[in-house]
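Peer 1: Multiple structures follow.
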Structure 1
Amino acid sequence: MKAASSMRFCLACAVLLPAAVAASASSWAQEYPARPIRFIVGFAPGGVADLLARGLAQKLTEAWGQQVIVDNRAGAGGLIGMQIAGKSAPDGYTLLMGSSTQFSINPALRTVPYDPIRDYDPILHAALTPVILTVHPSLPAKSVQDLIKLAKGKGMSYGSTGFGGAPHISAELLKRVAGIEITHVPYKGGSAAVTALLGGHVQASFGAVSTSLPHLRSGRLRALGVTSAKRLAAIPDVPTFVEAGLAGFEVEQWFGVFAPAGVPPAVKGKLNEALAQAAASPQLKEHFSSQGVELRGSTLQAFAAYVKSELARWTKLVKELDISETS
């Protein structure tokens, strides 16, 4: 009799426990967020990743009444921020503004102390922006083809945000398709690369549109091309590399919001919905479009699939270009 009663009790527990866990998780999701959220950016203030995080954080703060605090942890090409975020509790209170550099390019170039697929939960595809090729006005090149001709005739150097970033990869791709040799001079960030170009320390620069825009508008720099599929509304007179005669030359940097792996599905869904609404804000869209950045939006599933496909694409491209630290 006691054995039968014990069996019935165990069966009841087996039935009721999952329901209790589900109810608890649902209650947690309804209460979330109950305290401030940390939004980690693995790059210095002022860059695209930082500005995106701050724009989205402000919208989340307004919507939820809880502070979303941007925490810049720059260094090692975004590696420091990646590691801090990856080791945080998967409770929805730590977010990461990730980029193609951290999730696609670095893992393709070198051994990294994290797995971009296993260690992070993709939440939202936030934005896309191309790489822009700029030169000092003193250089007699007014188009990508002009620069290619000059590079074939004499030595030339270019600055970038550093080894392994999308600007560096774009330059290496140009070297291969155009059959030219230009010397890479890596800098610690886009602002430093642009400063070097303005000072005549390099002849060209591959970098973020937003970093170059003030100097393009003042006439201190000249833009030759952007690596996007279509021209940008912010600089409609600047042609794409495809228009410049380089078929298939498209490189776009992407940015997205991630969390440490293991965040409860209900919390991830709430984050995705709120972030998508923030990214759809006409105010933010207009602001970032003026900086050459296209705000996006996605489902959880679509962004997860995109991250996997981008890692495969960049791994293939890096292998084809045979890029090394001396490139």
Structure 2
Amino acid sequence: MPDKIRWGLLSTANINQALIGPINMATRSELAAVASRDGAKARAHAQKWSIPKAYDSYEALLADPDIDAVYNPLPNTLHAEWTVKAADAGKHVLCEKPLVTSLAEFDRVQAAAQRNGVTVFEAFMYLHHPQTRTVLDWVRQGRLGQVQQVNSWFHFYLPPERAENIRLNAELHGGSLWDVGVYPNSAALSVAAAAGAGEAPEVVWASRITGETGVDVAMRAQLHFGGGLVAQISSGFRTPFREALHIVGDAGALHVVEPWKPGLQGNESRCLFTSSRGESETIVTPAIDPYLCEVQAMEACVLDGAPPVLPLSQSRHFLRSALAIHQSAASQQPVTP
């Protein structure tokens, strides 16, 4: 067993920049290779970011015995194919969210991880961050009492004239839900599970606004869980940037100001707690890059045998909820996942 994970990047996607620094910063990781279907792009990316190896195909990188784990930031429609191929090549995989966009794809990924004995998990960096772990611990410990409601959203403005943006490409499974909407959806399910209200919603109601390219540019959903817990979530491309997570219980309410990328800019992150008696408390989490947290989680899995922070079983619940949201929005009817 090596004392470090040697990472390979599948593609030269811009989002690589979020992982390159953390991989280089992590004490038990090293960035070893990058691949592209365009060899010139791979070499330029390797030179820019001081990556030792550049490959002109994804297959060549996966065939390299010196690569232990790969980061898969490919378009949504390619996540399953290349995660399965990486697993079959004996590589551990950190796959961008959403892991997949269908249950059939999920079953393929899970089977590949199991038959090859490798770790595969979805790159929800915020779920690995100490701020989120603290929030979920507060919910589990009953600090908020019985949780009754979760409100969460993630929006930013993507103008219609940028129709070529991958987020607006229907063939590549774009749309706000599969992009920023996976954050409030996963947060709602994580809070509900911590509150003992079930791993997935029992009923989903949703509505959408469809944009010029046929994808949802806004999605609004209400998720009903056991014990009367209700989550209201939304995502979108046609409003100013806004994000938040509110968790409300009968003993208190918790407002997570920066739920999705806490610490990314090198600042402390803060949550505001207000008790039912009117007392207030600020929960301060020291600055740490959330992407470093998921790199360290992979190190723990591969080098120490630790279980994933986000197991595939949980990602399956996230997927079932997202599919139910799409189905309800399309049918204008309530859906049971």
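Peer 1: The value -10000 for helix-only ellipticity at 222 nm (-39500 (n - 2.57) for each DSSP H run of 4 or more, over all residues; to 500) was derived from one model only; which of 1, 2 is it?
Peer 2: Considering all the candidates, the number was obtained from 2.
Peer 1: With mean count of other Cβ atoms within 10 Å over residues 49-56 coming out at 17.6, pick the structure among 1, 2 it was computed from.
Peer 2: Matching structure: 2.
Peer 1: I have 6, 25, 31, 20, 10, 5, 3, 2, 1, 0 for P(r) over Cα pairs in 10 Å bins from 0, in percent, calculated from one of the structures 1, 2. Which structure is it?
Peer 2: Label of the source structure: 1.
Peer 1: Let me ask something additional. Of the structures labelled 1, 2, which one yields 31, 15, 7 when semi-axes √(5λ) of the Cα gyration tensor in Å, for residues 265-312 alone is computed from its coordinates?
Peer 2: Values: 1: 22, 17, 5; 2: 31, 15, 7.
Value 31, 15, 7 for semi-axes √(5λ) of the Cα gyration tensor in Å, for residues 265-312 alone corresponds to 2 out of 1, 2.
Peer 1: Relative contact order in percent (Cα under 8 Å, 6 or more apart) was computed and gave 25; which structure, 1, 2, did it come from?
Peer 2: Of the options listed, only 1 reproduces it.
Peer 1: Moving on to the next point. Identify the structure, out of 1, 2, from whose coordinates mean count of other Cβ atoms within 10 Å over residues 161-168 was calculated to give 24.4. Don't jump to the answer; show the numbers that get you there.
Peer 2: Values: 1: 24.4; 2: 13.1.
The value was obtained from structure 1.
Peer 1: Quick check on the output: 1.5 is distance in nm of label points 7 Å out along Cα→Cβ at positions 217 and 233, derived from one of 1, 2. Which one produced it?
Peer 2: Computed on structure 1.
Every number here is computed from the coordinates shown, using simple stated rules; none is lab data. Computed from a prediction, not measured in an experiment: that's the story for all the values here. Cβ atoms are built from the backbone, for glycine too; each structure is taken alone.
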